[in-house]
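Below you'll find a set of structures to go through.
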Structure P
């Protein structure tokens, strides 16, 4: 459940104005900045693109946009580390100041400490994760606010994905101490905080969790070929294409 690292990807195409929007109102080049942990990289995808690169390719091929991607994600990055980067890291802040699209995929690494406590017997079941998930919610809300201090809703589209639940169907690769109940608890909480932050900060929540696992969060996404067990528990190329399609369908309003 701790996923993926995509290098900077450059994509080029033709820039075409939307109907009813003057060409001068359109960016000559759409700069996408991706933020987060391994939930936003490409592990499990043989192409190496991941959902971020695949989304950029959709913008290029379907809309004729010229696109450049700066992927600042790092495996193992927590929401508190992301928040610190948004406050103090010059590279992150400079990249965001020129972004037309900001993509966020984070949360998996925030569960690692709870996994360790549960495995060690320091706590029981969902109680091992509750405090960390509440902190994740606070951090993501503050991160959304900081993104908006650098780029307003009129300057940049903000999108965050919810995370697929890798527990259903994961027997043999998911540690047995992470029960189906825990998997649903984790993903329900992450989804609530991610979607809440997007609603408060002029973004949109792209609900990969429901697309992969259904409304109850219990559907087996491995059986659809959307998650891979080798390497364990990453979206496959097929799954990452689905995620890219979901982000694409969320649109580019109000910029296009």
Structure Q
């Protein structure tokens, strides 16, 4: 069956024009009609975003029946983190702490999604929604923390698994960890040194491939692209990536 995934750092729905416009984010996501939306920098109860629960607001606006939010950073008022929206039930959800030392808190939200096939059968999809740090050494340690986590370490190799989000991996230094060591493939390019990954940042003139989707298990890549809607160059400082798979 066909499965569409969208990964997007929504920048709290505050665009490069400094305007809070969640309706722009919703419009962009709706244009691609994903089955699973993997979002980063999602506010809850923060004054800059009108104290809204953005995950809930976007889920309602886009008619996603299921969603989960993993909070990473607590502010003076409110908090923010990663959110996963799904057309199918989320059976399990946990936030994996990827914070290194006294650096900014980071996390990876793990969700287990029960995909319903056209025949009515349920298939298991494991989704790791992450937002990594700004330095290469920090990111390497964060991937190590992820791999050693109970949720990731206990996964059988043959289970459909996605690791996606804002990796901040400007130079594709994490590719050997995921592709060579862990058996993933990159849906967004950069599987080897000759293949360029799709640039997504900054949105108005994308130069860096920060937003990646890695996959493993019974998933066949059908196609991947970054968003080219004009509104996406203003709505956030990142562009979303859209990936189609066959789950077989």
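Taken together, the values in this text are just the output of simple stated rules run on the coordinates, not laboratory data. Source: prediction; values computed, not measured.
Could you figure out which one of P, Q the value 0.93 for Cα Rg over 2.2 N^0.38 Å was computed from?
Of the options listed, only Q reproduces it.
helix-only ellipticity at 222 nm (-39500 (n - 2.57) for each DSSP H run of 4 or more, over all residues; to 500) was computed and gave -4500; which structure, P, Q, did it come from? It would help to have the intermediate numbers written out before the result.
Details: P: -12500; Q: -4500.
Among P, Q, the structure yielding -4500 for helix-only ellipticity at 222 nm (-39500 (n - 2.57) for each DSSP H run of 4 or more, over all residues; to 500) is Q.
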